[in-house]
Structure P
Amino acid sequence: MIAAAADQDAGWGTSWYNGSYTATGATATALGTGFANTNTIISSQGGATTSYAAGLARAYTGGGYNDWYLPSLDELNELYLNQDAIGGFVSQYYWSSSEVDAYSAWDQSFFTGYQYDSDKFDWDGVRAVRTF
């Protein structure tokens, strides 16, 4: 997994959803499932716009690549565990692509390491990843 060098939300955070509470079905949490989750979210929430977390991650084109995605919960935890080596994390909380239900999704504190099911309208950081 490759992480973007900086957050995609410019340090301001963004919501997980596009303004509509729906169950997208992007519930996978394991390593290797973030790409499929992101595709599922975008299929449900709309195109890769920068108004919500998965769309913002997908719209990123760093390094000339267009296959960036919002990490799954376990992929996000790998970013947390390696945050010193990766660098550039400015938010306290970051979104995963792993949904809990129509109203909440998993995020993670990059201060404590705790993972939470948070309301999809909350504003958390977004760090795109890709696989090689």
Structure Q
Amino acid sequence: MLKLSFIAIGGAVGSLLRYGMSGLTYKYMDGILPWGTLMVNLIGCFMIGFLWQFFEMFIISPNTRLLIFVGMLGAFTTFSTFGLETFNLIRESEIKFAMLNVLGSNILGLLMVYCGFVTFRSLIGIFK
């Protein structure tokens, strides 16, 4: 039951962060492309890479890992929303934007995981 509580707390935090970040992005970015979802997914990918490397170097409790990876980042990233928005772009014959969304989320997402991983390693090098 304790594990589920950690996941639920992380999920609440992640979903609120997602809502705020998406809203902020949509406020400043216009257009057909779902910028808020793209930004949330890219930030989430960066954070999972960064935190994965952090957790490999430091002892972090399993419950904290659940809170962050399953709860917070699971609720923060919006891959199901990405799928729906991409599908709707295709349905609306916005094929170029649909492909841009797929490529941006996937290729840039992988790049952001790598950047998070490398950024953490670089920061640790500074503090040694």
Structure R
Amino acid sequence: MRAAAKASSAFLPVFEALKQILKPYEKNLKIMEDTPVRYTLGGTIQMGKRPKESMLMAVYSMKNYVSIHLMPLYISPESGDEISAELQKRRQGKACFNFAEVDPKLFKEIEALVKKCITACKAKKLI
């Protein structure tokens, strides 16, 4: 873990900026993890008959980049319909975006995307 934490320190500004995008949701979600390299918010998702505790959003500082994971994109994929081509280039899979530096324009778009995802999930009464 030490090597990962050391490698990740170069990305501290990126990690902190992405974490700040998610922090307003602490009020309604559970902090599952909050370390210098991992920040995870979770909640109860109503899937089928039983509610399930699950990770919803996270920021992970990795060796070569910082990832923000937005699991509500799986629940509400239409929330990501208007992602810009520039942000799309940062996308890994359906719900992950990687950054090696702070990008105010794209971080503003991520912020709007997070809000859209949470709003859609609440409207569907999933969280």
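When Cα Rg over 2.2 N^0.38 Å, for residues 42-81 alone is worked out for each of P, Q, R, structure R gives the greatest result.
0.97 is what came out when Rg/Rh (Cα atoms, Kirkwood Rh) was calculated for one structure; which of P, Q, R is it?
On the way: P: 0.91; Q: 1.04; R: 0.97.
Going through each structure in turn, the value belongs to R.
Calculating relative contact order in percent (Cα under 8 Å, 6 or more apart) for structures P, Q, R picks out Q as the one with the greatest value. Which one of P, Q, R has helix-only ellipticity at 222 nm (-39500 (n - 2.57) for each DSSP H run of 4 or more, over all residues; to 500), as calculated from the coordinates, equal to -10500? Answer for the origin of the read-out: R.
All of the numbers you see were taken from the coordinates with simple rules; none came from a lab. Computed from a prediction, not measured in an experiment: that's the story for all the values here.
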